[in-house]
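In the part that follows, the structures are each spelled out as structure tokens.
No value in this document is a laboratory result; all are computed from the given coordinates. Being a predicted model, the structure only gives us computed values, none of them experimental. Cβ atoms are built from the backbone, for glycine too; each structure is taken alone.
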Structure P
């Protein structure tokens, strides 16, 4: 467990504070695109808060909105990953740790490494954890038998492999009924693949299916 800023070397939290509890004005849980954006806005301009802490255990930051473009061959996978410390806003602090308990009645959180952090304001942007095991056999099949997904850094490369190696037949794109990281991603990769099939002369030999488990394609009205 360590703290970082974008201007300094990592410093041990234990060495930084002898108190039982740490306290910060704003605690942001999650160092993904949402958490980083909120922290950046809070530390500049109208808000200009100087005591903003981002809590995230990952050493890497992934720009996940680009993964659909990676799956369609329009973006490099490697360009979606950066060191987490490189995207921390200059005035914010990063604690590389994970939250294990929220205690909103007492304005505090507890972490995996044993910290108790009190706050005036809490922003929760921890994202969605994918349940690959919700579909039997799915996790073991990625990258084989024509099965792929845009929803992780490890699997998105196989999407592009499948699109460019497709020589005709049935291309099935699925969208679940529950919450997903990007509701439009299953549709976007279908459109990107369709475009690639047409440009490379395999669309006439293909059956492209978009299958959604929901009652309608879009979650909001026009």
Structure Q
């Protein structure tokens, strides 16, 4: 079953007076439970495409349908609610609130959704290997541990799709590999769709599909 569909996506930025087209008519169909890695040169527009697919950024033209809902015809509050309830986000910078513990950071999106569930937050922290660290502040955690907290937070509302933007970009190779192992394992165990941006071809080869963004167009990376 098609989970997310993009049609004819265009995006252009202006550098001074010079227009720069980063997406040139992108079409993409993503099946439920599929793991897709997006690669491309620095500045190719990988993060731009990811944010548009997630409804975080509007394209100049084109449509994105998530479970038959047109993201860009929705009102902003309805779109925000859909993202909170059905999508999970993991970024290169962990974006943890420094004054909250690991448990509180994971629990927060559920509270914002009006469905607080501390028990589930604790279960997720155990699942990502941080059962003994849940009362620690982000400053007391390593980079890899902070990213594990971010992954648990992304899962708290039981999303059907995860978006990850260079989730290992701030980590050393060994820690990054363990984070990818964790992310892939969690996605495949729960049949969640995963769309991730990476610059690493070794990591990208572990997905169901590897797509290259070249001059605004997508190419099969294999």
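Could you tell me which structure in P, Q was used to calculate Cα extents along the principal axes in Å as 49, 40, 39? Of the structures listed, the value fits Q. Matching task: -6000 is the computed value of helix-only ellipticity at 222 nm (-39500 (n - 2.57) for each DSSP H run of 4 or more, over all residues; to 500). Pick the structure from P, Q. The value was obtained from structure P. When FRET efficiency 1/(1 + (r/R0)^6) of positions 26 and 122 (r between Cβ atoms, R0 = 35 Å, to 0.05) is calculated for each of structures P, Q, structure P comes out greatest. Using relative contact order in percent (Cα under 8 Å, 6 or more apart) as the calculated read-out, with 29 as its value, let me know the right label among P, Q. Structure of origin is Q.
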